[in-house]
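As structure tokens, here come the structures.
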Structure 1
Amino acid sequence: MERKGFFGNWGGAYIPEVLHQTFEELNDEFLRCKNDPAFWQEYVELMSTYSCRPTPLTYAENLSRHFGGARIYIKREDLNHTGAHKANNVMGQGLLVRRMGKKRVIAETGAGQHGLATATMAAKFGFACTIYMGEEDVRRQRPNVFWMEKMGATVVPVTNGSRTLKDAINEAFRDWVTNVDDTHYVFGTVCGPHPFPEMVGWFQSIIGLEAAEQILKYHGRMPVRIFACVGGGSNAMGIFKRFIPEAGVELVGVEAGGHGLATGLHATRLSGSDASPGVAQGYKTMFLQDGDGQMKETHSVAAGLDYVGVSPILSDLWEKGRVRFESATDGEVMAALDLTMKKEGIIPALESAHAFVQAFKEAPQLTPADAIIINMSGRGDKDIFTIAHAFDDPSWKDFIIKRGLEYSRNK
């Protein structure tokens, strides 16, 4: 970082005056933790006993044979407690909150995995918890909402704007401004005002640290490419960070192509041409916005990628040419998900399946001497309603109808 909180031209902390002291305290505590080897050891110990670290690196033998090119490895963040990489950041911030003496946490969530992880952390550490979630995302991620509430969290559906992730973030900031004394905002991705991009990226970097050791053990050399889906960018930065100095490793981020770039119904910031520099939600990055600076509507079959902005760290790496960005359409995502389930018995989250799409396109161009890694950021359990609907599964429809009738009769 050339300037405090900036990554090249991107980042910063554009925050209201009322939050300046809170951010100073947060940054000071984060730096103390970052410079304390005992804190990182405490974090690793927590993740190894409460979650599932180190997560496996799985050789996808059947997919590798199917495509006939590179050896495909999958980093299994789906095997974390709560089913995604989100636990890495949330549990780390939980330790931070405990050090700061705060008693309440709030969070935004899109796909629900960050909200679920935050509710889990709050239950473990004894914090009060409020989760803000766009009304549209509440509808399509109902299983995660159910579990959040059962863990004691209050889930607040956000009805403003597009009723998705960006609106949930706005509401969470409004809460924080009025409750700074006892509340910490557990930001879920490598976006937002400094120090959140750096802090979230630091906790998530455990993914890449493990993956580097594992690929050397199983393959004997570094991978030629690493693929990760990109919404805000936390899982991507988690695996990319360790490999940035490795010049021979190409890093590929895959954004949500939605219904196709020509339709305007997508969430491509760095792989398309619709985004432009802007400042919103406390930081500067590439946003999908119109000429007046108003945020555009976005679309993705994956709720966690349905966001107008992207990490300032990734904007910097994109500008420098260190990370290549591609996009995957909803249709391509469903096809990759179907193939992965049938070939490997693994169910990626819809978000993660975007990375699978691009890896499958590029694997045949490589040789068996090459290895690629797909970061599987989460599992598809949370997406069962969306996936079943997309596959137009008749038995699932019949089940839902019958269950609905049973509920109606038992009222």
Structure 2
Amino acid sequence: MKATQFYFKTRKEISKDEVAISAVLLTKANFIEKLTSGVYNFLPLGLRVIKKIEQIVREEMEAIGGQEILMALLNPRSNWEQTGRWDSFKALFKLRSKYGSWFALAPTHEEIITPMVKNYIYSYKDLPLYLFHISDKFRDEPRSKSGILRGKEFIMKDLYSFHQDEKDLENYYEKVKKAYQKIYKRCGLKAYVVEASGGTFSRFSHEFQVLTPAGEDIFYHCSHCGMNRNKEIMENTKKCPECGHKIEELKGSEVGNIFKLKDKYSQAFDLNYRDEKGEIKPVMMGCYGIGISRLLGVIVEANYDAKGIIWPKETAPFQYHLIGLFKGIKKEDKEIKKQTDLVYKQLIKKGLEVFYDDRESVSSGEKLVDADLLGLPQRIIISEKTLKNRSFELKERKSNRIKIVKLKDISKII
């Protein structure tokens, strides 16, 4: 993609209301645009990253048997009243149509998927069942000062599992844990599996936390036995409750959570099945969430320097940032442009993702500053200096390692 044909223009100054480093960098680099507090537009660069994250999540969910669906965001009031959450869910957006009917903008989908699968699950032969969807969600957050880390509108992946008994639920729950770790690793992140309150469902649920300086959550870690536990359920913050050793306090950003719902929603909607003996039993359920747009922000929170973003390979909007540095001398600039265009065509022909900064009215210094801000994994620079040796400069954003490569050897980097 050529910069002159792309919705692209970096910003030097942004609103002082943005305090999260991810929101600052993503806005400056033209990935997102703030519409109002807690609500953002995803611009072409940002949407490319969102699609990369979604694809990683989709692949790993399908690998553990998940089937993708898409559920309605406009939910009837009756479904939420049936579980008692129309009044108890404090962050629920409620709206009334001009014809008098009340609706909720979905913040989660237990109230929709549970009655939906009643049309499918009748006997033990219909279980287990794993369904996931990726869509917008809405929560009337009282504070929205963390950019896309905590918004009123956000993109979420929800997986729901349906089982005959708690043992089968437990086995799948552990399988999801492993799948989530694969997702975070592919996104260039290290996530801690942190024990959190299970509420009325079980002793523990689990959060996935990434260490970041601006993390909103506190959890405790034991380097001796590996215990990780959320601050809200720790009685003693000096010693590990599992092995008695000293623990450390860590600050993290949550990138996912999983719950054993058991039969709470099955009971509310009479979701039952007939077992091998013909007995009617409630379906056991599990719920597994990942904030897709939140993950975009956390990736940046965990991968940046003083110059800008440093994208991990699998989530970068483009893999290569191609730049021609012009000197202002017509004859020499013509040759630089010719060689840069040629390299661009070669890379595109090989099916590579290339962002080509072909702007001729922008200085070399500004192009390089923009390149650091965007943070694509590999940078290819062609200038008067490199052309003297019929070569180009290949720079890795993460390590700043520079390699000089002959133009004739470009296939080697591919």
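Coordinate-derived values only; no laboratory data. In this text, all values refer to a predicted model and were calculated from it rather than measured experimentally. Cβ atoms are built from the backbone, for glycine too; each structure is taken alone.
Things to note:
- At a computed 20 (relative contact order in percent (Cα under 8 Å, 6 or more apart)), which of 1, 2: 1
- Which of 1, 2 yields 0.05 [FRET efficiency 1/(1 + (r/R0)^6) of positions 74 and 346 (r between Cβ atoms, R0 = 30 Å, to 0.05), calculated]: 2
- FRET efficiency 1/(1 + (r/R0)^6) of positions 122 and 330 (r between Cβ atoms, R0 = 30 Å, to 0.05) derived as 0.35 - corresponding label from 1, 2: 1
- Which of 1, 2 yields 19.4 [mean projected area of the Cα convex hull in nm², for residues 218-401 alone, calculated]: 2
- For 0.00 (FRET efficiency 1/(1 + (r/R0)^6) of positions 130 and 386 (r between Cβ atoms, R0 = 25 Å, to 0.05), calculated) the corresponding structure among 1, 2: 2
- With Cα extents along the principal axes in Å, for residues 114-305 alone derived as 59, 41, 32, matching label from 1, 2: 2
- Mean count of other Cβ atoms within 10 Å over residues 226-233 derived as 32.0 - corresponding label from 1, 2: 1
- Which of 1, 2 yields -9000 [helix-only ellipticity at 222 nm (-39500 (n - 2.57) for each DSSP H run of 4 or more, over all residues; to 500), calculated]: 2
- Comparison of 1, 2 by Kirkwood radius over Cα pairs in Å - largest value held by: 2
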